[in-house]
Structure I
Amino acid sequence: MLFKTYSVYTNTIKHLLHKQSLINPLFNLHTKPISSLKVVWRKDPQLDHAIERDKQYKLCSKVVKEVLNEPGQVIPLRYLEKRRDRLRLNIKIPTFLNKNPALFDVYHDRIRPKSEPVRFVRVSHRLRNFLEEERRIVLKNEEWIVLKLCKLLMMAKDKVLSVDKLVHVKREFGFPNDFLVNLVHRYPNYFRLIGPPEEGKSFLELVEWNPEFAKSVIEQRAEEESCLTGIRVRPNFYYKLPSGFFLRKEMREWVRDWLELDYISPYVDVSHLDQASQEMEKRTVGVFHELLSLSLFKRIPVPILGKFNEEYRFSNAFSSVFTRHSGIFYMSLKGGIKTAMLREAYKDGELIQRDPLLEIKDKFVQLLEEGWQERAEQLRLQKEEVKKDREMLAMMDGDMDGQESSRELDGQEVEE
């Protein structure tokens, strides 16, 4: 259910709430700390399945990046085997290679000139073709990547973010591996790199504020609706609880009143707001909504979001926001990792609006599926060969039995 919203004057609200709290004890809920408002977590199987469905793709992608980061993009198979725990790969590398034949080639070479030849892993020809396609897609969407990067900086407290943290989230937002080396330097009007990256203390700073970029997804949606209807639409969150999910009466009242507060853009300065205020809660939810909207899959692991506590002014207990606002977010526990998901971005577990950079994922999955189909065909042919061999042996056994019977009959005739 999408809560209907209208303008509310803060001072009037405070006066009325204070007056009502003297009459009705339930209104004391509005004066309680926000952190004390609890909502029971409820599993959403469809959204959990969306994460599970991408598990194989992400695992293969991690192994590919591991090899690509090696000198010459080759690695001894036994070295890769030693990294299985770090890659969270629960099968041995030879088994992984057999199951995904489109990704790598295995060949023999020497680690040192006089050493015995060992098995090496290198990028396959088909994977190299995919990497070329990936570069083409990134180049085609470069403006979108620049916009995303600007927005991340514009939401930050001092319009500055640590390079280490940006590298850590590049996969979540679809930034190319070399975005700090190539892309940033091509846009000096937007970005300035501060400090040497090799020392691990470098930062990316926003140079120019573009007001067109400082519009959140929610604000853009309200503008579009206003243009279509001719009626001014106030920006606010879509709030829809999943089927079978209910809030206690007092919590419903709190959510209703909270939604009636004015929307606070994630791009405005909020240094004057109290961290424990409802207005700050509104702004925090707005930042999370915008971050998830900019991400590739409209979901981000909670520990990754936690790395930006200081830059985006999150409280230490920020993760409770995702369960407190269950009509906006879902916090999945799939895979033993908390993942914040944007409910409105999914329908029946499928993304509604896909990020243009997801074309890269589609091409990679297509490559994987080609390899899987080839392997399945090879296994089918092998089974047919085994079946034919067994039938041939059975026929030969039958012929031999027939010959033995014939010899026995001939012997009986001779005796007679």
Structure II
Amino acid sequence: MGALKFKFLFAFVLVFIVAIGSANIAEFDEVWQQRAAMAEKDAEAAYDPYPEQSRNRAVEGRNSTRRSLRGYKGACVATNPIDRCWRCRRDWARNRKRLADCVLGFGRKTTGGKYGRYYVVTDPSDNDMLNPKPGTLRHAVIQPEPLWIIFKGPMVIKLNEELIMTSHKTIDGRGAQVHITGGAGFTLQFVSNIIIHGIYIHDIQQGSGGLIRDSVDHYGFRTMSDGDGISLFGATNVWLDHLSMRNCHDGLIDAIQGSTAITISNCHFTKHNEVMLFGASDSYPKDSIMQITVAFNHFGQGLVQRMPRCRYGFVHVVNNDYTHWLMYAIGGSQHPTIISQGNRFIAPHNLFAKEVTKRDYAPMSVWKNWLWRSENDLMMNGAFFVKSGDPKRMAEFTAKDVITAKPGSYVPRLTRFSGALHCTINKPC
């Protein structure tokens, strides 16, 4: 009888761990329950049920089919409206928080640590998961107040376990050449108002888990982390900008569990299989609240698929440069709305991989009603986008949350300076 009870208890614990395992939380204690409830309220407040009521300012640019990401030595040029808001100013380092006024798209209300003090990371170590050393990045991100986090100088930071952040933080790597590499990645779980800008994230591994401090007054036992570069789990109002990302164990960027009000812009992605996942499960309809803008990014060499792959939600893919993929560029299931505008798609030479789009787990009789639209995209080397849904609904999507696109021929210029920038203090960035 004792053995039977033990087997039942083991089965119960196993089911419980599986149920919450995607959160990497070994025990869903009262603190995390409160955070989850607060995150759900933040997501509901951020969600715009009528994104068609007002128009955003247009994107400007020039027509060009040439691209030169590296080795540029000319005068500072800001080629898209996000960059023109702050770049090419000699005083950018004295007015770093101006960046918070520059986000467009669904994450446009994100201010990060604008209303807090500066925190300077002086120590690249990450040795103590329970009592992080002052001056380290881990110590900075668990503080309760808003912070604008900057770096004393160039750093290579190996995170021993996932970096669990609290709300109202900006991580600003401008002028420091910061690499997060060789260890775990970022976890934005049940938080809001986060900016991550100007850093390199690459060669990310799974964390083994264990006791990890997630705020100044709480720690808990975590299961093994997935190995994402940046994982958004129930996160709201997030802006990821000018990141250079490659080669992570799982995804480069994952946004799941009702994450919403997100902008991913000016990033450079290379050398990865499953690049971005928006919505982790077909059985989680709460991801219908998800609203994400993907703008001015360069999807470069060595990429395979998921740029992004979407379940549920509304994803606006605008003025990105897709120069490489092996399988497909944009995919999805569970009727996401995907609006592709003004992108450049250069198909691979493989005759069986020319299609930009891929739909999973649904017959044509079902997915023909999903709203997937392509407008003013530039298709090259045989690329083609399979549209679906009622084209009359396109007129609805002219919101202040939706960046108005330039034609795809402008994309090489708009994305020319994607990725982490080499900024120098007292010089235009």
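Computed from the coordinates by the stated procedures, all read-outs in this text should not be read as laboratory data. From a predicted model like this one, the values you see are computed outputs, not experimental measurements. Cβ atoms are built from the backbone, for glycine too; each structure is taken alone.
Just a few scattered comments:
- Looking across I, II, the calculation of relative contact order in percent (Cα under 8 Å, 6 or more apart) that yields 21 traces back to I.
- Entry that produces 19.1 once mean count of other Cβ atoms within 10 Å over residues 220-227 is calculated, selected from I, II: II
- Computing volume of the Cα convex hull per residue in Å³, for residues 140-323 alone across structures I, II gives 106 for structure II.
- Parent structure of the calculated result 57, 31, 19, given that semi-axes √(5λ) of the Cα gyration tensor in Å is the read-out and I, II the choices: I
- When helix-only ellipticity at 222 nm (-39500 (n - 2.57) for each DSSP H run of 4 or more, over all residues; to 500) is computed across structures I, II, the figure -3500 traces back to II.
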